[in-house]
Structures are given as structure tokens and as C-alpha cells.
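Asks: Before anything else, here is the set of structures, which you'll find just below.
A short reminder: the numbers here are calculations on the coordinates, not readings from a lab. Computed from a predicted structure; not experimentally measured. Cβ atoms are built from the backbone, for glycine too; each structure is taken alone.
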Structure 1
Amino acid sequence: MPFDLLALCICIVWAVAILTIDLMTFQISNSSLAWGLILVWPSLYLLDQRFRISFTTLVLMALTLAAGLASLIGMGDVKLVLFLAPWLHYQNMRNPLIAMMAVSWLQLMGSLLFQRNIPKRIAFAPAILVAAALNMAT
């Protein structure tokens, strides 16, 4: 049990660091994802999450990469989704996708209210991480 708590704390601290950096700079660095590879992936194993590569995973990765190349989302967000894709549970995607859209819209509306204009870009990492956490928790 103590290892589970430590693993969960590692995942939470890493996610908070990623989303804070993305909110401040609109960038997700490669070094942040490298730390995730070193710390978070082993922690996910301790939390009984299993690494899966399936056809659905490959389709999600291809669509995410295509969205990044078409400049629909930033390449940091693409790397974050590619980092998390093998850990997702694809049989339960409806609620996490709704959560991702809700967090994105809340961020957009908050920016609209506080800055009085429509932002040209938003930090998408909070929405991705909330959706991934909800997906892995169910």
C-alpha cells in the first residue's frame, strides 16, 4: 500500500508540473516528458495500469499526429497524448472525452471573461491530463 501511495503522488506531482508549465508557457518540453518516462511509467505499473498497444492505440496515435501536423493542436500536446496513449482504457472513453471538452471550454470561457477577448491559443495539457486521469481511474 505505501508504494501505491508513493506512485500516485509521483503521478500527481508530474501532472501538476506539466499542466502548470503548459498554462504559463503554452509549451510541453521534451525533458518534462522524459521525466515522465523515468518516473511516471513505473508508477503506473505500481498502480496496476497496464501498457497496451492495440489497433485502437495506433489509430489514436495516428489521428493525434495528424492533428498536430495540421496545426490543430500543438506538438507538445501531441507528445503528451502519445506518451499517455498506451495506458488508456479504450472501452470507457465517453466520460473522459466529455471531461476533456469541458475543461477546454472552461479554460476558453475563463480566458474570455478575464482577458475580454478570444485567445489565439489555450493550454491543452490540463484537459488531456484530466481526461487521462479519469480514464485510468475507471
Structure 2
Amino acid sequence: MKHFLNNIELILSGVGLIVIFAIPKLFFPESVSWWQVAGITAIIVGLLHGVIFWIIRRRQRKVRQEAIEEIRGMLQEVINNQLTSISLSTAGLEVQRVKRISESVSRISELIGTLSEESITNWKKKYSDVIESLKRVDEL
């Protein structure tokens, strides 16, 4: 099943081509133009592919969004816990330093609130060199 899902576009395209070429030969007499039947069959197959791929992509987007929401909630909880610890440990610090720490923590909270599939993709593009070098370090 996993192999099928990983290659669904190729499999459905191959099956679609077989159907397009087989339908005119199997179900229509020689008097009907083979190309007309193949063309109509191709349109129907194309529409079915479009609907199937739309359903699959919509499901994938939903699963990714749910994962991002779960990660966002987890990160927000961790940051709030850390914020509490920072607040308790900054009691003896100067006001200016506490203010900078609070601003940094607020900025981090804002960034977590804006996590989305698009922002993650943009981040990957921006830091792709760093990610690749980290992967090479891990391989050593």
C-alpha cells in the first residue's frame, strides 16, 4: 500500500493511458472513429485524475496543517514555561536587560504564532546552505 501511495501519480497515469487506448478497441465498433473515442476517454480520465489528485492534495494539506498546529502548541507551552523561569531569574537584573529579554521572548512568541507551511518553506529556502552543512557535519 505504501508503494502505491508513494507512486500514485505514475500508477494512475499508466492506468489512464491503458484505459485511453483500450476503451475504443474493446467497447466500440470499427465504424466509430478510434481517435474520437480515445479523445473523449482521455478527457474523462483527465477529469478523474484531477479529482483524485485534488482530494489527495487537500488531505495532505490538512494533515500538514494539523501537524503545524500541534507543533505550534507544543512550542508555545515550552516557551511559556521558559518565560516563567526567565521572569523568576531576572528579579535581580537591571531594568534595561529585563526589557530586552522580554522583547526577545515576545518576538519568539510572535514567530511561533505565524508558523505555517509557507513560512517553513521560506525558512528552508533562506537557510538551505546552513541545513546542508549541518547534515554534512552529522554524517561525520
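Asks: To test your reading of the models, identify which of 1, 2 gives 0.35 for FRET efficiency 1/(1 + (r/R0)^6) of positions 50 and 130 (r between Cβ atoms, R0 = 35 Å, to 0.05) when calculated.
Replies: Of the structures listed, the value fits 2.
Asks: Work out which structure the value 29 belongs to, where relative contact order in percent (Cα under 8 Å, 6 or more apart) was derived from one of 1, 2. All intermediate terms of the calculation are to be shown ahead of the outcome.
Replies: Values: 1: 29; 2: 20.
Source structure: 1.
Asks: To which of 1, 2 does the computed value 1.31 (Rg/Rh (Cα atoms, Kirkwood Rh)) belong?
Replies: On the way: 1: 0.97; 2: 1.31.
Value 1.31 for Rg/Rh (Cα atoms, Kirkwood Rh) corresponds to 2 out of 1, 2.
Asks: Also: To which of 1, 2 does the computed value -30000 (helix-only ellipticity at 222 nm (-39500 (n - 2.57) for each DSSP H run of 4 or more, over all residues; to 500)) belong?
Replies: Values: 1: -22500; 2: -30000.
Label of the originating structure: 2.
Asks: Tell me which structure, out of 1, 2, gives 21.3, 75 once Rg and Dmax of the Cα atoms in Å, for residues 42-121 alone is calculated. It would help to have the intermediate numbers written out before the result.
Replies: On the way: 1: 15.3, 45; 2: 21.3, 75.
Structure 2 accounts for this read-out.
Asks: Given structures 1, 2, which gives the highest value for distance in nm of label points 7 Å out along Cα→Cβ at positions 82 and 98?
Replies: Values: 1: 3.2; 2: 2.1.
Of structures 1, 2, the maximum of distance in nm of label points 7 Å out along Cα→Cβ at positions 82 and 98 occurs in 1.
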